[in-house]
Structure I
Amino acid sequence: MASTTEAAATIDDIQRDVQALRADMAKLAAQVTQLLSAGGSDALDKLKERVGRMQDDLNETVSEVGERGREALGDVSYRLGEALQESLQEHPLTTIALAVGLGFLFGATWRR
């Protein structure tokens, strides 16, 4: 169950990062409005600089989120594999019956 807890914590981290990104975008929108109302080429240069920084931050955040998601998925799949091996060793017929049943359900769902 540790992997589920770790995956949930990673998902919570990702959600916090996305919320922070949304807040940053809201700030940027307010700053753009303020700069555009001030007018002038100086304001446009500042706007370009801030948009560039926001784009860099966004790229970094997306990269970090993707890496965390891959790590969490890898951890969960590894632990799932371990659990399946243990289940096969302890209850081979039950595990095979469950696998066949799930395969049937996925197959029936996939055809629809």
Structure II
Amino acid sequence: MITIKYYVHNMLWGYFMAAWVFYFCYGDHDPRIIALQILSLVSAILFPFSKFLIANIALKYTKKSFWETGLFKDGVPKTYLMTLYIIFIYAISIPVGVISIFVEIKKAIARR
């Protein structure tokens, strides 16, 4: 279940990416750029939900120890992989984040 603490802890990267898009698109009033900015803001809001769902799916099929060995040990390869992971989550955060919200709502209704 996604808590406020989890959301706040994981929102930094989503808002960093949105700020990056807004910074580089500042002053451009092209409708496509405005659409990109809106989608970027929505992605930033949904980023923690997307990260939560993807992490749960990954841990459902693998063990935590898998993610702490090999390429995932501390070092340069892990840094690059984590960067690609964050960019990937940000890029697909709208559909995955919406799915995650629906899953959480379904779980909350089932608990009643």
Structure III
Amino acid sequence: MYRQTPENGLYVFCGVVFNDNGKDEKKVLFDNSPHKPLSVFCYKCQPTFYTDPLLKLLQDDEKFGFIIVDGNGVLFATLQGSQKECLQRMNMDLPTKTRKGGQSSVRFARLREEKK
């Protein structure tokens, strides 16, 4: 039925369900796309449905923002559960430290500090 995987991923549960008497059986197939991106591939053949990745999607609703600043640039990102998203990255070109001393070394250090 699916020609492409949906944007948030896809989960499929397939199996046989027995009635209480243990004789009558019914084949079941559930497929759906989660409300948040699902980034885990898992194939399990066991007597119960493995729903741990879906339960994790329900637990992690809080979203955190990060701003990381270093000598090379700035990064703005968010983290929600195990899903991370880079919003913006800006690079900076700071002047390097001078290798030689002299009268202008203090001026170069001051200029570098101002740009920082």
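A few notes on this one:
- Structure responsible for -27000, with helix-only ellipticity at 222 nm (-39500 (n - 2.57) for each DSSP H run of 4 or more, over all residues; to 500) calculated and labels I, II, III on offer: II
- At a computed 3.2 (distance in nm of label points 7 Å out along Cα→Cβ at positions 56 and 80), which of I, II, III: II
- Among I, II, III, which structure scores highest (criterion: FRET efficiency 1/(1 + (r/R0)^6) of positions 48 and 72 (r between Cβ atoms, R0 = 41 Å, to 0.05)): II
- Ranking I, II, III by Rg/Rh (Cα atoms, Kirkwood Rh), the structure that comes out highest: III
Any read-out appearing in this document is the output of simple, stated calculations on the displayed coordinates, not a laboratory observation. All figures in this text were calculated on a predicted structure; none of them were measured in a lab. Cβ atoms are built from the backbone, for glycine too; each structure is taken alone.
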